[in-house]
Structure I
Amino acid sequence: MTINRAPYYPNISGEITGSQANANGRIGAGDLQASRVFNRFGQGAVLSQLVTDSGRTPSLVASARLQAQATGQNLTATRHTVILDVNRAYFDVLHAQAVIKVAQQTVSARQLLSDQVTELAKNSLKSQLDVSFADVNVSEAKLLLIRAEEAVQSAQAELGQALGSDQPADYQLVEDQLPPGPPGKADDLVTQALANRPELASLKFSRDSAYKFFDAERDLSRPTVSIAAVGGFLPYINATVPAEYESIGANLSIPIFNGHLFSARREAAHQKALESDQHLRDQQEHIARDVRVAWAGAFTAFQRIDVTAQFVRQAALALDLAQGRYNLGLSSIVELTQAQLNLTQAEIENLSAKYDYETQYSALQYTIGALR
């Protein structure tokens, strides 16, 4: 913007000039100017100032200012993207750590069952087949724990990268309160996004900047008024002229014809401004779509929380019944291990639903420009 504001200020330069000529010489060819040449040495200053260029400079300054505001909005958009990435990685770590707890509890419960079945088999109260099923069940739980531990390491590495570190984020993370449910419709969210998204604000500033630049290019064909002043002294001269000199003048420049250059530049700037209009419209449509997709994902994830919670309750009840039937000898260990597997799956599904909703809610807040 400072570059475009420069014509507002005068241009001052110092001049030192010397020349040598033959006595009483005259210029015989060249530009139209004073024909006499003589020896001289002079010092002085030159000042030039634009008075008006019919609005071109103010349009250029306004265009640059709007472009600077667009850059500022891009910075805000980048910050929001970083926050979203951190939130996603944060919830991934919490999810992985919660799965580890479930896996550890599963290993403990299945190991307890395996120990009990082994003791019963030693006393010929259970078959060796039951022992084998119980051992397989323990091995599956241990594999689940190993995968969960790997997931924690990966999630911590992702969180460290999102925080701008080359080290994994091995922190004690605090559970966040579950956010409220999404609204029943996405229409108001779309309106909010169109008003708040920094990407749209950036494109609007860029569009306005393009139209200001179009105005500046249009003003190229209008008159320009400038003034110029010179002054100084001649400490050495061999002619009958004053030792000091000064002059001031004004100039009016009216473009008449330059091979259609100005009209071509004006048309190019106009097409660029129209392009920025279409780019803004296209981005508005993309953001409206993103909001509706994010709302649908958050709404579905929120519904899954209640469904999976009911799944956990039913799986826990089924496990209690299966354990009782097995203890009474009314069912095989296959039914019991299947009930244990169902409970583990239900608990993992419930955790996934919870953290998936928190991630989807963050994404929804991002799409409407409310993520801080």
Structure II
Amino acid sequence: MNKSIIRRSLIIVLFIVVGFLAWKKFRPAQSKDFAAGTADSQGTPTVKIEVVQPESFKEVISLSGSLTASEEVDLTLEATGRITYLNLQEGTRVQKGEVLIRLNSDDLQAQLQKSNALLKELTSRDLRLKALLAKEAVSQQEYDQFTAEMAVVKADFALVKAQIAKTEVRAPFSGRVGLRYVSMGAFVDPNSRIAELVNADPMYVDFSVPEKYASQVKTGMTLMFTVENLPDTFAAEVKAIAPRIDANTRTLQVRAATKNTNYVLIAGAFSKVILQLNEIPAALMVSNTAVVPQMNAKKLFLIKDGVVKQVVITTSNRTANRVVVATGLSAGDTVITAGVLKVRPGISVEILEQR
């Protein structure tokens, strides 16, 4: 045989041997959880188990929400003119009905005085005509014509008052004035941006609940929420629920209210809502490592009469590490939580650890 071929063959064999020895020396050790389920020296799989006991489970969901002021409006004018009175100090509170802006209305005030004087004269005349009508000194036709003229004057008087009212802006509700965009003496019209009025007490928390939880949300429920950059956790009460589920998002709009007497909560802020739904007083829960998913179902491996038994289950809720089993499991059942991939129905197992 050619010496070069023999040399190459020996080199290849040497590399194989060295590689095997290196792999054997440096291969990673199996973890305890991985080892659970492997066979012992007699070939019996070792597993971890837990005995299922009823326990209280509070179904809690975390949702994203947004803070909304209970009342909010952009102040606008219905008339055009020059500002002669301005009561808009940024950040201050105003009361409902308080005059915030008044435009120049001298011409309208003059018309109002004229109409008022004429109306007083006609009122006095009406008293005299009624007396004459009772004595039949004037005809009913003459009196009816007078009352028609008086009605026109009253209408003119009301019209002028309405026009004057349009030159004023009154607070529609008690609240806090936002940023002001006009100054004293400015010429404004209905398109002019004046200021914003906000009532932030109470404050609303608006959020959406997934469709599967919609039937569990009721008015009067209490929820907790947090806001970024604020250390406190706030409580709110559900006040309103949308009458239907949004077909696009498959969610239900919910609004809760909370007191904001110190005005630490700001409208528009993002909030994290923690909503507690139904409480299950005797829930059957297992470790999520025990559940084996299948194509159309989920299963557990139990130990009954010393051998492994497979059951099909349904689940309802879960936490980070635990699963609530709705059907297929009973209190007192022994569930395999580790080593499930190495067992099969009907075999015996060795218990490595019990929870």
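Read-outs throughout are calculated quantities, based only on the coordinates presented, and are distinct from any laboratory measurement. It should be emphasised that the depicted structure is a prediction, and the values quoted were computed from it without experimental measurement. Cβ atoms are built from the backbone, for glycine too; each structure is taken alone.
Computing volume of the Cα convex hull per residue in Å³ gives 355 for which of I, II?
II
For the read-out helix-only ellipticity at 222 nm (-39500 (n - 2.57) for each DSSP H run of 4 or more, over all residues; to 500), a value of -23500 was computed from one structure; give its label from I, II.
Working through the options, I get structure I.
Among I, II, considering only relative contact order in percent (Cα under 8 Å, 6 or more apart), which has the greatest calculated value?
When relative contact order in percent (Cα under 8 Å, 6 or more apart) is computed for each of I, II, structure II gives the biggest number.
Comparing volume of the Cα convex hull per residue in Å³, for residues 126-229 alone across I, II, which structure shows the greatest value?
I
Thinking of I, II, which structure, once semi-axes √(5λ) of the Cα gyration tensor in Å, for residues 62-269 alone is computed, gives back 53, 25, 14?
II
Among I, II, considering only distance in nm of label points 7 Å out along Cα→Cβ at positions 198 and 342, which has the greatest calculated value?
II
Given a value of 0.05 for FRET efficiency 1/(1 + (r/R0)^6) of positions 46 and 70 (r between Cβ atoms, R0 = 35 Å, to 0.05), calculated from one of I, II, which structure does it belong to?
Computing FRET efficiency 1/(1 + (r/R0)^6) of positions 46 and 70 (r between Cβ atoms, R0 = 35 Å, to 0.05) on every structure in I, II gives 0.05 only for II.
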